[in-house]
1. Given a value of 11.4 for mean projected area of the Cα convex hull in nm², for residues 87-230 alone, point me to the structure among 1, 2 it was derived from.
2. Given a value of 1, 5, 8, 9, 10, 13, 15, 14, 10, 7, 4, 2, 1, 1, 0, 0, 0 for P(r) over Cα pairs in 5 Å bins from 0, in percent, calculated from one of 1, 2, which structure does it belong to?
3. Assign the value 0.95, calculated as FRET efficiency 1/(1 + (r/R0)^6) of positions 111 and 143 (r between Cβ atoms, R0 = 30 Å, to 0.05), to the correct structure from 1, 2.
4. Of the structures 1, 2, report the one carrying the highest value of relative contact order in percent (Cα under 8 Å, 6 or more apart).
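Any read-out appearing in this document is the output of simple, stated calculations on the displayed coordinates, not a laboratory observation. Small disclaimer: the values here were computed from a predicted structure and weren't measured. Cβ atoms are built from the backbone, for glycine too; each structure is taken alone.
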Structure 1
Amino acid sequence: KITDENPYELPMRIYPAVHYTMGGLWVDYNLQTTVPGLYATGECNFSDHGANRLGASALMQGLADGYFVIPYTIGDYLAATPPKPVTTDHPAFAEAKAGVQARVEQLLSINGNRTPDEFHKALGHVMWEYCGMARNAEGLKFAKNEIQKLRREFWQDVKVVGTGEEMNQALEKAGRVADFLELGELMVDDALDRNESCGGHFREEYQTPEGEALRDDDHYAYVAAWEYMGDNQPERLNKEELAFENVKLTQRSYK
């Protein structure tokens, strides 16, 4: 805390405190846990820290494991563990295949004037400006309208070169951007729904006089998951209330 005490006159009050845990699931050199086939990557494993926590490792561990380790090690397990035979006569398979084929044909048939990259960059700009670390209701509502407009334009004016009968990176990118547009709007909806500041979600309207995040534990102490309800249908928010028996919720402060 900031105490305004002169360390030349009064000894600094230093005491141990939990800064970061260095624990996590045990993994071997390939990042596999003691459960065969179950891999733990990023900060949920213990692998990178020694006697003290490595500084600046919050993103490093996830990036290192995700980019440089697991793509090469999980293949060994999959190669030695052939999957069981899977038939294609289940109705769910036919439904999924028809859905993918219809989506591919739709993307290829639009033949518009704007590339998937253009829509991707436009979406990124909206998310960066209005749904970043600090956001407010006015900006989020503007972002929602902009994303909805982008989605309409995407399905009317995107241009995907090539065909669906070959490896087509433009088609792959278009499919991902279509998903990003849906996800971006959901992130905005989630930020609008949560009228408090907590963690990486900082609503500018909800802060203490000193500029700290102001939580609302009476209304938002729950784990939430949004459920997809179908095309052009509003998503459903599912909640699981959190019960704290041995720990008292307190307001976090960096001062």
Structure 2
Amino acid sequence: MFGLRFSTLTEQGVAERVVTTHRTAAQGVGAVITPNIQHISLMGHNPALLRACQNAALLTCDGFPLYYYARARGLPATGRVTGRGIVAALLAQPQRLARHRLFMVLDSARTVAAAKAWAARNGLSDVLECYVPDYGFETRPADCATLAQCISQHGTTLLFMGVGAPRSEIFLDQYRQDLPPCWALCIGQALLVAFGLLPQPPRLVLACNLEWLWRIAMEPRRLLRRYVVSAAGFAWAVLKDMTRRG
């Protein structure tokens, strides 16, 4: 589907894989990417993002249009597997996370404070390091090299990339040779939700697959145009994918 290989693991299954295993030097970085319609739309004109997704260790169907298209294709999809769900499953088991060296790339000092408070409550302060890159870091090789060095020096085995798509995915792919062997989760705003800095979508909204509409209502200026453009790009990608099949 779209030239990509999607995992059949559930959210709990991805979390279990990540928390119970350590990547070897031969395996290197194991990127976990949860594509939604924005990813698929961007891949049409962003070859770096396409390569990142092709090189990922685990790809899951996040957005419900992606999931339903997978089902229509007859692919073995077990349901939506979101970054938010994976993060929630991981943070719910701090004793097992203590086996890892955790590194969180975050969007602001406010999120860092929330992350450190969570770590302190769960006895993980000694294994957690946080970093807030400057805006536009992905366009500056020196900034990217500094970030990769910090991740490596910490001895990171579990990396949370919370700076959004496609920055997280492309950084991991382009600097994988400078990074330690680790699981690397591209999870966008999932940590903000997990730490209570963004509200959880109501259950009814999730049950009706209306999370996209709820998010637009929460942040219309930032998200309305993005969703419209992404929906059009996704529709075009589906058409091309079906044509290739035919």
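1. Details: 1: 11.4; 2: 9.4.
Source structure: 1.
2. Label of the originating structure: 1.
3. Numbers: 1: 0.55; 2: 0.95.
Corresponding structure: 2.
4. 2
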